[in-house]
Structures are given as C-alpha cells and as structure tokens.
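Some structures are shown below for you to check.
None of the figures in this text is laboratory data; all of them are computed from the coordinates on show. Just so we're clear, the structure is a prediction, and the values are computed from it rather than from any experiment. Cβ atoms are built from the backbone, for glycine too; each structure is taken alone.
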Structure 1
Amino acid sequence: MFIARPSNLTSRAQTWSNYKHNNTIKYLIGITPAGAISFLSPGWGGRVSDKQITKESGFLELLEPRDEVLADRGFLIRDELAAYGATLRIPHFTKGKKQLSAQEVDTSRQLSRVRIHVERVIGRWKNFKILQTVIPLSQVDILDDVVIVCGALTNLC
C-alpha cells in the first residue's frame with residue numbers, strides 16, 4: 001500500500017520500496033485453496049524483506065506438517081518452511097539452464113493455473129478504493145484494521 005512520504009528520515013528509509021519506487025507498507029497475505037483470505041500480517045515498512053515478514057509475522061506457526069505453500073520465485077523461505085514440515089512450491093525457472101524438462105514445464109503450468117486464482121483474490125481485496133489511494137500519515141496507524149476489514153469483506157463476497 002502506498003503511503004505519504006514521511007518527514008522523519010528514519011521512517012522514510014524504513015518505508016521506501018526500491019521495487020515500487022515509493023514509500024509503502026507491505027502485508028503478507030495467505031489464501032486457502034478455496035480462495036478465502038486466511039492470513040493477513042501486520043503492516044511492515046516497504047524496505048523489509050518478504051522473508052523477514054514471513055518469519056516474524058506468526059505465519060509459520062500456523063503451518064502444519066505436509067502443508068504446501070505456493071509463492072513467487074523470489075520468495076526464498078524453503079528452509080523456514082521445512083522446519084515446520086511444510087514445503088515450498090514455486091514455478092521452475094531457466095536460470096543456469098537452456099531449457100526446462102518436460103516435467104518442470106508441466107509442474108510450472110499447474111502452479112500458474114493456481115496462481116491465477118490467488119491473483120484474483122488479491123485483486124478483489126485491493127479493489128477497495130481506500131487501499132488504492134496514497135494513505136495519509138495520519139491514517140497509517142489504523143491501516144492494519146482497514147486492511148483486515150477489507151479482507152473480511154473480500155471473503156464475504
């Protein structure tokens with residue numbers, strides 16, 4: 001979520017996202033196979049890594065042995081998940097290879113079909129106008145509550 005530029009230099013540095021080229025608050029979102037939002041982390045400054053949010057948000061403690069977590073390629077949490085008996089499923093990529101094997105292509109296609117549903121849920125969640133605006137600094141302290149309400153309304157849809 002984009003936020004207004006903080007005047008405090010430390011806050012500005014903590015919320016700056018090189019990826020979005022803006023000051024942001026990041027959330028980790030978990031979605032069930034049925035398409036419901038099942039986990040929303042508290043907000044974190046845009047500079048924090050996805051790995052740190054995953055480790056410190058309480059998400060890992062909710063996992064059960066043999067759970068599978070679908071994530072993007074850059075989500076490097078395989079070891080953290082393994083400690084809880086869960087596995088990471090990410091699409092294969094050709095880094096260091098000329099071509100993927102037939103099995104890798106098939107697995108990547110299957111994961112892509114599932115990811116479409118994940119992106120749809122996130123799209124419905126982010127479709128609330130309040131989440132599409134630049135959040136004023138005076139409202140950042142209530143943003144976690146707003147995000148949770150939007151998640152609950154998304155599930156009700």
Structure 2
Amino acid sequence: MLSKFYSAGLLALALLFAAPAVSRAQTAKYKCMVQMTSYMGEEAYVVISLINPKGGYEKTLYVLGSDKKWYNTLKDWFAFYKQKRTDISAITGASVAGGDRSVNVIELENSKINAGYKIRFEAAVEDKKYNVKDIEIPLTTESLSAKTEGAGGYIRYVRFSPN
C-alpha cells in the first residue's frame with residue numbers, strides 16, 4: 001500500500017517539474033544586421049518589436065540605444081513600453097550612427113513565424129523626423145532568410161541569419 005503512495009508521489013513530482021519545460025515556447029535565435037543610411041545627424045535609437053496580427057505591439061525584441069531618457073522619442077513604442085514596463089537591459093545595446101551597421105541577436109518564438117506577425121523597426125534621431133515604421137517585415141520563413149530594403153528612412157536594409 002505504501003509503495004502505491006510512493007509511486008503516485010514520484011509521478012506527481014515528476015509531472016510538477018516537467019510542466020515548466022513543456023510550457024516554455026520553442027524559440028530560435030537570429031542575428032539581425034541593421035545597416036543605416038548615410039544620414040547626417042546624431043546617432044539613431046532603433047527599437048525592434050514583434051507586432052501581432054492585429055497590428056499591436058506584442059514584445060520588444062531589441063533596443064539600439066541605452067540611454068532611457070531618449071526612449072520617449074520613439075513615441076508609439078514608448079506608449080507600449082510605459083504600459084508593460086519590462087526589464088529590457090538584456091536586449092539593449094548602443095545606438096547606431098548614419099552609415100554604420102549593428103549586428104545583434106534576437107530571439108523569436110517559432111510559433112510566431114508564418115502566423116501573421118511582423119517585425120517592426122522604429123527609428124528616431126534627435127531633431128529629425130521620427131519613423132514609426134522605418135521597416136516592417138512580415139515574420140515569415142522567407143523574410144528571415146532575405147535582405148529587406150528600407151523605405152527611405154534611417155535604415156538602409158535589414159538582414160537576418162540563423163545564430
């Protein structure tokens with residue numbers, strides 16, 4: 001009789017520890033290269049965001065620019081960030097100057113690929129125009145293996161590659 005309770009307890013314990021592993025989403029890491037245009041002016045702050053199929057912000061993937069006092073210049077993203085204050089220090093790097101490039105690693109949930117999501121690159125430069133959609137890329141298998149040209153803003157192109 002005692003062995004039945006012992007076995008049931010071990011099974012319950014095993015399921016308890018296995019549950020977090022099962023509930024974690026499968027993710028993949030990608031190198032994301034952002035090549036800037038040769039604009040004149042201060043370094044750009046760029047936010048890379050996951051946009052849900054309804055067009056709303058889902059998650060901040062990376063921030064190019066570490067001085068929090070300038071985050072409000074990225075107006076649309078900042079409104080989302082204020083509502084869902086999350087620690088973004090692990091996904092924050094240096095801002096990027098005109099003509100320069102930045103390569104960073106972003107992590108994407110596999111379930112979001114080919115499911116109607118987009119990746120938005122939002123850019124702001126001090127005393128210049130703010131571009132809420134400097135580049136917006138459908139999150140598809142094809143786009144994660146292609147070069148995407150900018151639309152005339154601060155970003156010349158973006159390229160992803162598996163990490």
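At a glance:
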{"quantity": "For helix-only ellipticity at 222 nm (-39500 (n - 2.57) for each DSSP H run of 4 or more, over all residues; to 500) computed as -6500, the structure of 1, 2 it came from", "calculated": "2"}
{"quantity": "For 24 (relative contact order in percent (Cα under 8 Å, 6 or more apart), calculated) the corresponding structure among 1, 2", "calculated": "1"}
{"quantity": "Structure (1, 2) behind the derived value 1.1 of distance in nm of label points 7 Å out along Cα→Cβ at positions 87 and 103", "calculated": "1"}
{"quantity": "If mean count of other Cβ atoms within 10 Å over residues 55-62 is computed and equals 16.6, the structure in 1, 2", "calculated": "2"}
{"quantity": "Structure from which 2, 8, 15, 18, 19, 16, 11, 7, 3, 1, 0 was derived, P(r) over Cα pairs in 5 Å bins from 0, in percent, options 1, 2", "calculated": "1"}
